[in-house]
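Derivation of every value follows stated rules applied to the coordinates shown; laboratory data play no part. Source: prediction; values computed, not measured. Cβ atoms are built from the backbone, for glycine too; each structure is taken alone.
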Structure P
Amino acid sequence: MQILVTGGAGFIGGHLAQRFAADSHDVVVLDNRDPFYDLDIKHHNVEAGREAARNSGGSYEFVEGDVRDAELVTDLVADADYVYHQAAQAGVRPSVKNPRKYDEVNVDGTLNLLDACRDEGIERFVMASSSSVYGKPQYLPYDEQHPTTPVSPYGASKLAAERYACAYSEVYDLSTVALRYFTVYGPRMRPNMAISNFVSRCHNGEPPVIYGDGTQTRDFTYIEDVIDANMTLLHEDAADGQAINTGSTDNIEIKTLATEIRDQINPDLDLVYEERHDADAEHTHAATDRAEELLGYDPDHTIREGVSKFIDWYRDNRDWYEPLVRQS
């Protein structure tokens, strides 16, 4: 089985490509190596995928290119059985400064893939969406019936992309699923994320810095749980045509997260609070009943367990990963 993973040198896409390769599938990764964060992480993601393929007898091919290149996308989709679309222009705050780029990559790029998948009749198109599509909560936890009122160009672009995916399922009978991720974390995560920053500072005897009063909450989801949900879609069609939440249901305040990390690494440190500048929602919290019903989704990791696994990985990879966190 050949699987095309766009954004496959990124965090989630890299883990997904690695898992597919480890399961002896033939994996093609399309990634433009955008330096949104240090490319050394993308190098490690690609190497992890190649090693998994070598060990399993599968295959792994890396193609440097952009989902905005319709001709390239068409050529790659022609050989694929499944397409896992993880490529995106990421970041809530940067999207405020350059909304058109987010539209070009996240919407137009998705349409290029959808057109190619429709024309080739692939088995299934699975795309990464985001909790940012919900915007400010009218109630929590977010279920899929919650109004989608994004408060950033990034969230708006992800909502438009997933709506196109659902429309292509309805109009063209193309099997599509959008998974709405909720603050995914784990090994090889982007170095500018709160968890990696807290871990780095605590390891270096520096207090974790919290922006705002720390009462904002996030539904942190461990990477392995997200990958499991994606893997299920290789053989499960119950979610076709839908956008569904894949969170952890483990909602936590940022100050509690910082305290947990500090207590695991350096309990003597204080917490430091600074002014918050953010365009994202104050709170996120996923209701995952639909994912459980349709996919048997049952996330395994509590925040304590996931953070502990990430800290262990961080210590083992500190020589190359920590400099990226410190300069992000």
Structure Q
Amino acid sequence: MSRKLSCLVTGGSGFLGQHIVRQLAESKKYNITVFDVRPMANAPEGVISLVADLRKLDQVEAAIKDMDIVFHVATAAPTGENALNIQLMQSVNVTGTENVIQACKSCGVKALIYTSSASVVFEGKPLKHVDEDCPYASKPMDYYTRTKIDGEKLILAANSKSLQTVALRPSGIFGEGDMVFVPTLVRNARKGKMKYIIGSGENLMDFTYAGNVALAHLLAADALTSCDTSTRDRVAGKAYFITNDEPVPFWNFMGDTCAELGYPRPARHLPFFLIIFIAAIFEYVIRPLVKPIMGNLQTDFTVNRILIATTHRSFSCNRAKKDFGYRPAIKLHDALKKSITAFEHLSYDNWQKELTGATKKK
């Protein structure tokens, strides 16, 4: 019986990280350690949870010592109060990645799998089934994307015979444990903002189930630790788009998600140019003007998010299929059904019950 490989999952307490950790545990092939700023809740049996900071090299080196594989999933995303925290994104997504690479090299790690983003090639223009030959965005849509480009470049440049690296670029991740997509959609639906479709509503988007993204991470790790040199060399040093391979109209998926939770589907169309103009005025004129008085105003209504919601964004994952055998294990329709069960507490019916209960208490 071959020995279990030891692996570290940075960001293992987060949304995607938890999916990766669970699949690693189910495979029974690994000794698993989670590295995160908060402990992992409901960790699978045998999983070690370390509370530590990527920005501190000594903590990273201590965690990575004796590891065979590192899954670098941790990221500072532009959500909530961190939406405009450029310093945090730079220190975690770039400096933190530099620390992981340095620790992997000094500790003799064999394989480093990095969670990048499909957004590294998006600059507001239509992307229709593009592959990895598509260049990095010369004008990234936000600072977060810039840091993910920098992080991916660092990871791929670090590839060598002793440390083999790969970058995975998932698109539109959703699933159980998501703290952004569904909660944001529900918040907007309750405010009446999900009644509308911006633009024609025909733009395609690759949404990807988190379980399938996790599967891609495990398959990439298998390839990088394979006994077959040609398999390792075929994957090492490359970037791969990861999708459900089922691009759908963006607003159809929004509507399906709303309907599953009992909220009305978006139906009325709003002109794209009017909405993008209003978003630009708010983001580039109003917000800077009021910043000295009110601080950084948080909003979902940004130019980047309007462009994501109205522009074709679909990606080919043929390279991942060919090089390490990736195939989405769960189809989009089934994945949405599976995911929604985790958000029943946010359904329209439960919301109405909460409102009724609050009214009665008064």
Structure R
Amino acid sequence: MDLFHVLSLIGGLCLFLFGMSLMGTGLEKAAGSSLKTLLGKLTTNKTAGFLTGLGVTAVMQSSSATTVMVVGFVNSGIMTLKQAINVIMGANVGTTVTAWILSLSGIESSNMVVRLLKPTSFTPLLALVGIAFYMLSKSSKKKDTGLILLGFTILMFGMETMTGAVSGLKDVPEFRNILLMFSNPILGVLAGAVFTGIIQSSSAAVGILQALATTGQVTFGTAIPIILGQNIGTCVTAMISSVGTNKNARRAAVVHLSFNVIGTIIWLSIFSAANAVFHFNFISHSLNQMDIAIIHSLFNVLCTLLLLPLSSLLEKLSYKFIPDAKTMDSISELDERLMATPS
């Protein structure tokens, strides 16, 4: 892998992140106000709150954006901490949609219908429609739609650029050694958490891992702890957003972190113990982009199945980290986090 491949990888990553940001901005402009209304109203019970968080995040393509909005709602008193917990769990499941979309780029088939599902087959058309809507239309809705289409096109082009740039890594021994090191569960989780915390997007981090998987050098044993760590790293955005808020808003951010940390500890422990007993053969097998999407989804769904019935315990845990003072915080103004959320 020479300097030009490194530059291509960096350029692809920049395009990927910019495309995701652009698409998120377009989606928020097109549906932001209505999504915020949904978040504020459709959280009356566990199921409604969970489904609302899932739906909003699937549309906005960012669990960080949803969680930051939730922190803002709790800070302003629009949403209770109990309601916020269910929405946060839904957001964790909703964020897996991006990985499934990105996994389409790995489709290989001679069948014309199947090939049409591959983003490289239809993104040029989306780019044409997107630029026409954005540049020529006077309607704000069409401009927003154009922004969404252009963002998606740039995101997929960035994904393809990264995939092409890392293709030569399969022949680099050092790359294989690094991946082998991350098969250590603790190191893998730390690597996933730190990298995702830096770029502040689990969707982007999972997408980058999917690009690396095309080299054929990423194994299940390496990917599983990294993916679990990525879910922890994405909590950084909400934690930063909660600085300066009232206690319940900070507790909401703590719940988000606790959900992912507890889920990672439990499921990684179970998986490691089961592997020690049964010696799973697939651990050393390389995986593809679809496999990564499946692992990402399974982790978040299993965490939700485990912890949604125990949401009251997560609430109590947040009180342990941020106990009540003698005087309760009171916020009367609409929180500024509701006016601007990350994409």
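Given structures P, Q, R, which gives the highest value for distance in nm of label points 7 Å out along Cα→Cβ at positions 159 and 207? Please list the in-between numbers first.
Numbers: P: 3.8; Q: 3.2; R: 0.8.
If we compare distance in nm of label points 7 Å out along Cα→Cβ at positions 159 and 207 over P, Q, R, the biggest value is for P.
To test your reading of the models, identify which of P, Q, R gives 2.4 for distance in nm of label points 7 Å out along Cα→Cβ at positions 7 and 47 when calculated.
That value comes from structure P.
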